[in-house]
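What follows are several structures.
Bear in mind that the values in this text are calculations on the coordinates, not laboratory data. Since the model is a prediction, treat every value here as computed from it, not as a measurement. Cβ atoms are built from the backbone, for glycine too; each structure is taken alone.
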Structure 1
Amino acid sequence: MDRFQQAPINDLLQWQVLPGESGEATLIWEVDQRHHNPMGRVHGGAISAICDAAMGIAFGRAIDESQDFSTIEMKVSFMRPVTAGTLTVRAKVIQRGLRVGFVDCTVHDQRQRLIATANCSCTTL
């Protein structure tokens, strides 16, 4: 088990971090009405949170375990609303320099429909 599989945020929002390779992350998240906004759909902030987590895990797996890191900026694009079901979130480091890396992310539902995309830049501290 790597250091990202048991973060406190996982317990709060109840997503599962799958084992992964360097520079990659896959998270599984069962969403329901607990995650809804007032319009009855999964809150965009919750989707943004899981994208940030997945991209952070992917970047964290690409650096040395003794290094710390932080997200510099993040962008999320929402493609379609979701109300319930299983979401699969995949993130991958697309470029990494000595201090800054760039990560892409996708969120799909159980029918493989694209729910959201995200990208971010991270820095080692």
Structure 2
Amino acid sequence: MEDVNHIEILCQGFDDLTENDEVMFGLIHAIESYDKIASSEISLKVLASSIPKMLPHAKEWLKILHKRILNHEPSRNIYKEILPTLNNDIQKYILSQLNSIKERNPSRFEESVNSILDFIK
């Protein structure tokens, strides 16, 4: 289970309709554990590239993953470097979701989302 490409498989397990939140958080922790197995740069790149595997059935869990990235400055700084390297459709989706997170809770997320948006411009 040390192959970072397993992140894509883990992403396929998320479902917004689940009643088993603890299983979904188990998936989040498993994905985050790849930061130590590979590196944060590699695991975040694989996660970002795996986003289409979570759509449309796991948009809310994807928001939770993004909030965790936004709340962790080292991950946020790596993620903003990765975003410009992504497929245009994935990049647009991520930016849309980050803006949605910011709009819902500006006091918590405005600064961190803006740091990414300002970097990409």
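The table below lists the values:
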{"quantity": "Value 24, calculated as percent of Cα pairs over 19 Å apart, for residues 37-92 alone, assigned to which of 1, 2", "calculated": "2"}
{"quantity": "Among 1, 2, structure where helix-only ellipticity at 222 nm (-39500 (n - 2.57) for each DSSP H run of 4 or more, over all residues; to 500) as derived comes to -6500", "calculated": "1"}
{"quantity": "Which of 1, 2 leads on distance in nm of label points 7 Å out along Cα→Cβ at positions 61 and 109, largest value", "calculated": "1"}
